[in-house]
Structure P
Amino acid sequence: MIDRYTFEFSGGMRQRAMIAMSLACDPDILIADEPTTALDVTTQAEILDLIKRLQVERGMAMLLITHDLGVVAEVADEVAVMRFGVIVERGPVDEIFYNARHPYTRQLLSSTVRLEKPRVADGNRTVAKDDVVLSVRNLTKVFGAGAGKKGFILKAVDDVSFDLKRGENLGIVGESGSGKTTMGRLVLRVLEPTSGSVVYRPGDGTETEVTTLDKQGLRSFHSQVRLVFQDPFASLNPRMTVRQVVADPLVVQGKLSGREIEQKVGDLLELVGLDRSAMERYPHAFSGGQRQRIGIARALALDPKVIIADEATSALDVSIRAQILDLLLDLQKRLDLSYIFIAHDISVVRYFCDRVAVMHRGRLVELGSAEQICTVPEEDYTKSLISAVPNPDPRNKRMLHRTRFTA
């Protein structure tokens with residue numbers, strides 16, 4: 001790999017290269033600043049195993065900076081909890097997790113989504129078994145062409161089929177490169193599928209084959225099926241005010257006048273828990289959680305029926321993540337939304353989703369209820385994903401008993 005460039009590497013490989021750089025001068029102390037935040041669960045587990053092994057072999061001390069309490073429980077000996085630039089509590093990992101004294105520490109622990117604790121079912125929300133809002137059949141995307149030494153073919157999505165029921169939360173999980181995000185883009189037809197079918201049923205007795213829509217039809221479809229992006233920092237134009245960001249879909253669709261747009265933007269900001277005064281500010285003035293709320297408001301601007309959330313909480317800390325998940329669930333009840341929730345954090349998926357689809361190398365390898373997938377998975381690959389999830393319990397470190405999948 002020594003003569004390759006970084007753009008040729010996966011996220012896990014890039015992180016390994018960074019670790020190699022850090023070790024080049026045989027340090028006594030390794031400062032690891034969020035070393036696994038952007039990685040999927042199996043790659044995260046591999047990187048944590050690597051760092052821990054290197055620490056022991058080289059006799060290094062390690063300062064691990066992270067918002068993931070599962071990672072802390074798995075690898076740390078001592079914990080310091082910071083808030084507003086001040087250490088509010090410090091002690092051995094067991095003491096912090098089982099006998100936390102500071103209210104902020106207890107808040108962080110209570111906000112942590114745990115694989116063992118599913119969300120309590122909402123009695124006000126019903127999912128009709130046969131009421132399908134999106135039907136995906138044999139969806140395939142092939143990149144590349146040609147044969148011989150310079151030709152390549154990659155099946156990023158390979159013959160994937162599933163239904164999204166009205167009012168349902170369907171989770172899509174898998175490692176980086178499994179095809180999750182590509183699949184979401186194919187459903188929206190941001191990417192053109194190589195083959196397959198996507199049928200949208202808005203609930204008025206009609207249905208639309210998305211793959212054959214012309215430009216005007218696709219614009220109408222995009223008003224009903226919207227996307228929430230992964231990175232709340234990169235997904236908002238820094239040169240646009242919040243008013244312009246949220247109003248942009250309304251302007252493009254040409255549905256409202258100027259004064260009506262002003263009222264709509266204010267209503268949307270209040271709907272996602274922000275003040276109307278936020279309209280005149282720029283994205284840099286907001287925290288990550290607030291920016292994600294702005295992104296959600298933009299997604300809701302056209303009163304959609306379906307939201308595709310692509311890693312919508314992976315860049316957020318635990319307390320903000322819980323707030324965004326609860327906001328999405330509350331909006332679902334109020335607006336009758338259906339979600340396709342793409343994520344690599346299975347703990348979050350179990351909390352949020354009714355059913356889970358597991359993808360591996362472009363194929364859908366297992367589909368079932370969140371309870372079944374997370375407690376009694378059938379496929380070895382699914383078992384390996386679950387065993388790689390850090391457990392926020394220092395006395396029960398799940399990754400010590402990790403199942404490794406080999407295909």
Structure Q
Amino acid sequence: MIDVRMRGFRDRAEVAAVERLIDDRLQPLPAESIALTMAAGRVLAGDVIAAVAVPGFDRAAMDGYAVRGHETFGADPYSPLEFAIVGQALPGRPFAGAVGAVGAGQAVRIMTGAPLPDGADAVVQAEAAAEVEGGAKVRITEPVPPGRHVGKRGEDIEPGSPLLPAGRRLRPQDLGVLASVGASPVAVRRQPSVAIVVTGDELLACGSKPAGFRIVDSNSVMLAALAARDGAAATRVHMVPDRYDAVRQALQDAAEDVILVSGGSSVGQEDHAPRVLRELGELCIHGVALRPASPTGLGFLGPRPVFLLPGNPVSCLCAYDLFGGRAVRRLGGRPAALPYPTQVLPLARKIASLAGRVDYVRVRIAGGQVEPLAISGASILSSTTRADGFVIVPAELEGYPEGASVLVYLYDG
């Protein structure tokens with residue numbers, strides 16, 4: 001691959017080709033075992049099969065009295081049936097009567113969640129019963145068939161049943177299910193680490209105030225937040241000047257799973273990143289048929305992907321979402337596709353594009369229609385805050401006409 005500095009790109013890779021390269025070269029990272037209390041949002045490394053039943057015993061689903069259900073037949077408010085109370089059962093404290101089982105004409109006072117005593121097969125709810133003779137007996141005014149108000153063993157989860165599939169990103173309710181079967185620790189995919197190398201003599205560190213002819217780096221904080229959204233464990237930001245030796249040293253020092261280089265990716269005199277990557281590893285792609293991120297590059301240092309992202313903020317965002325984020329998501333076991341919610345809406349005005357190039361178009365939604373923002377500059381980051389989302393025009397189209405239904409990727413879910 002020749003040095004394209006000050007010469008421009010002769011050829012540009014198709015977006016689909018870049019995506020295929022990422023998918024072909026990257027596989028989810030190895031599994032690690034972590035405590036269930038730390039597993040929210042993590043991705044399961046394997047299928048989880050229930051080892052136990054939930055619940056593990058028959059239990060009361062109501063506060064009331066455990067009885068032999070068939071003995072209550074015929075009970076009504078005018079002809080209540082009396083049962084001798086022989087004990088009680090509480091959650092975690094089962095009935096422990098002298099006989100150990102409920103016999104004929106007997107009842108056990110029971111609370112919701114308590115184990116159903118042996119011999120009993122139904123629960124009369126408290127509203128249909130009244131204790132008499134100082135609590136020695138209970139009068140039942142409503143019949144209950146066997147099985148009524150009883151939670152059966154395994155009715156929620158049977159032993160050996162599939163619980164959650166590999167690749168599942170764990171939600172709060174998933175953690176509850178795993179906890180119920182004692183599945184802790186849990187095997188999840190290791191989260192990828194990300195290095196962000198920011199190049200540019202004109203840049204001041206994030207948190208600074210613009211001064212003179214220098215501007216504040218905005219890409220690093222944006223990329224760090226995007227990587228965290230996509231499941232990265234940690235990010236390290238390293239700012240370097242536009243010097244060959246500095247860029248080379250930064251790439252040599254990066255030990256993270258994914259390396260994002262912001263700036264220095266194009267064909268200018270001080271764009272050293274492509275040359276350095278080619279010398280240290282592989283520069284597989286330099287230049288993509290994509291607007292507004294055509295100077296994007298992709299290569300590898302050993303198995304680790306290195307993304308050369310344009311310094312212009314909108315281009316940087318576009319290139320990260322389509323390529324860098326895809327790698328982070330894939331390594332962490334998440335779906336490679338864009339993580340934005342979508343909506344199909346009609347266009348209020350046409351979107352123009354060129355066949356053979358993918359366009360990332362910022363749009364606003366008004367009155368149930370999509371309006372492309374009349375801003376083409378790749379350095380106008382504020383346009384993404386004014387936008388509700390973006391539309392991707394595929395390479396085979398020359399845009400969309402007014403009124404066409406388009407898929408909008410929404411910045412806010």
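Some points to look at:
- Origin of the value 17.9, 60, where Rg and Dmax of the Cα atoms in Å, for residues 144-359 alone was derived from one of P, Q: P
- Highest-scoring entry among P, Q, by FRET efficiency 1/(1 + (r/R0)^6) of positions 136 and 336 (r between Cβ atoms, R0 = 41 Å, to 0.05), is P.
- Identity of the structure behind 1.48 (criterion: Cα Rg over 2.2 N^0.38 Å, calculated), options P, Q: Q
- Identity of the structure behind -4500 (criterion: helix-only ellipticity at 222 nm (-39500 (n - 2.57) for each DSSP H run of 4 or more, over all residues; to 500), calculated), options P, Q: Q
- Computed 17 for relative contact order in percent (Cα under 8 Å, 6 or more apart) - originating structure among P, Q: Q
- Distance in nm of label points 7 Å out along Cα→Cβ at positions 64 and 176 derived as 1.9 - corresponding label from P, Q: P
Only the coordinates and a few stated rules stand behind these numbers; no lab work does. On a predicted model such as this, the values are computed, not experimentally measured, just so you know. Cβ atoms are built from the backbone, for glycine too; each structure is taken alone.
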